[in-house]
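Participant: Below are structures written as structure tokens.
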Structure I
Amino acid sequence: MKYYYNTTLENKDFDEVIDLVTAHLKEEGFGVLTEIDVKSTLKKKLDVDFKKYRILGACNPEFAHKALQAEDKIGVLLPCNVIVEENDNGSIEVSAVDPVTSMGAVENDKLNNIAGEVRSRLQKVIKELN
């Protein structure tokens, strides 16, 4: 089962893609609540070199509120993660979680429509990056 949607961008700078993703998320009603620089964290904590890899914790407050009303423990699956990573060939890959897959494990029918709408918006963000 595929649990994410992704696209690869050529001839783009990593930081430029972060800004582009953030702007597209905003257009779909998402803010970035958290930003984890995996490369920096692994260097600091383990003294290992890793590729440029950033995890953006994206949240649409309206849908988060609806989901929390339907299932108060759904917060363990929030926010929706979007990753931006630099591949060996220099291309930049952007991937977003599929909330239908992750929330499907909860088995709460009230979440289906919410997860479907969030999925649609995240897919749109991924599609519009090209």
Structure II
Amino acid sequence: MIGFGKEKVTHLHFYFHDMLSGSKLTAVHVARADSTNTSATGFGMVMIMDDPLTEGPELTSKLIGRAQGIYASAAQEEVAFLMTLNYVFVEGKYKDSTLSILDRNAVFSGVRELLDWLAVMP
């Protein structure tokens, strides 16, 4: 029997900056349903993003990549997004590599997992 070999585990650690206000927007509304404005969860809103990924929690820390993709408010009972995005790495060991993500993001959870990636939010 031919196997795939020993499993290799890689841990990625970086910070994701989604800026919805100010002079340097990184995410913008591209569509919404008529009922989105009256929905408690923003159900029907669609955003497109090109967010910086940094080495540290400050936006001024070293840029290591971009999170580029789309997210949409896809739940009526809580604020939760359907997210489809690519992490595009521009520095470090994974420079010129991408990681594609398709997952659910429950916005107000303190710790969120996106395809085995943990995002710990303050």
Structure III
Amino acid sequence: MFDYGIDGEVEFRDNSGQPSGRKIYVQLKSGNSYLRTRRSDGREIFDVKHERHLEYWLSQPVDVFLVIRQTDERTGEQTIRWMNVTSYLKNRSDKQSRQIVFDGEPLTMKAVWTLRDDYFPRRSSS
């Protein structure tokens, strides 16, 4: 009924496999209605209904990732993509807009490991 708040969190384990306390939050959206194609440039846009959602995401102690699941209407194939919405909001030029240009990458195990390795770079073997 209320689509407000953080939907989940992911805590990464350190290089020795121990819980680290390092985490991200995820905001989950499921369905084809969450993204639209902007006519002027063909970019995918996620429209944020209320400004308080933007403020809420920016106020979190860790980065929030927007995760969107969609279904291809022709094939029925489902895709899940994600992007760091905190980073996007902090770095965008138009701070007043409630439009997020969604440049989400596929949410795969490789993408999760890449993000995890940003927190705990692998030691090079010498």
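Each value in this text was obtained by applying a stated rule to the coordinates, not by laboratory testing. All values derive from a computational prediction rather than experimental measurement. Cβ atoms are built from the backbone, for glycine too; each structure is taken alone.
Participant: Going by relative contact order in percent (Cα under 8 Å, 6 or more apart), which of structures I, II, III comes out largest?
Facilitator: Max of relative contact order in percent (Cα under 8 Å, 6 or more apart): I.
Participant: Where does the value -5500 come from, among I, II, III, when helix-only ellipticity at 222 nm (-39500 (n - 2.57) for each DSSP H run of 4 or more, over all residues; to 500) is the thing being computed?
Facilitator: Label of the source structure: III.
Participant: Hey, mean projected area of the Cα convex hull in nm² derived from one of I, II, III reads 10.7; which structure?
Facilitator: Source structure: III.
Participant: For distance in nm of label points 7 Å out along Cα→Cβ at positions 19 and 91, which structure out of I, II, III has the highest calculated value?
Facilitator: III
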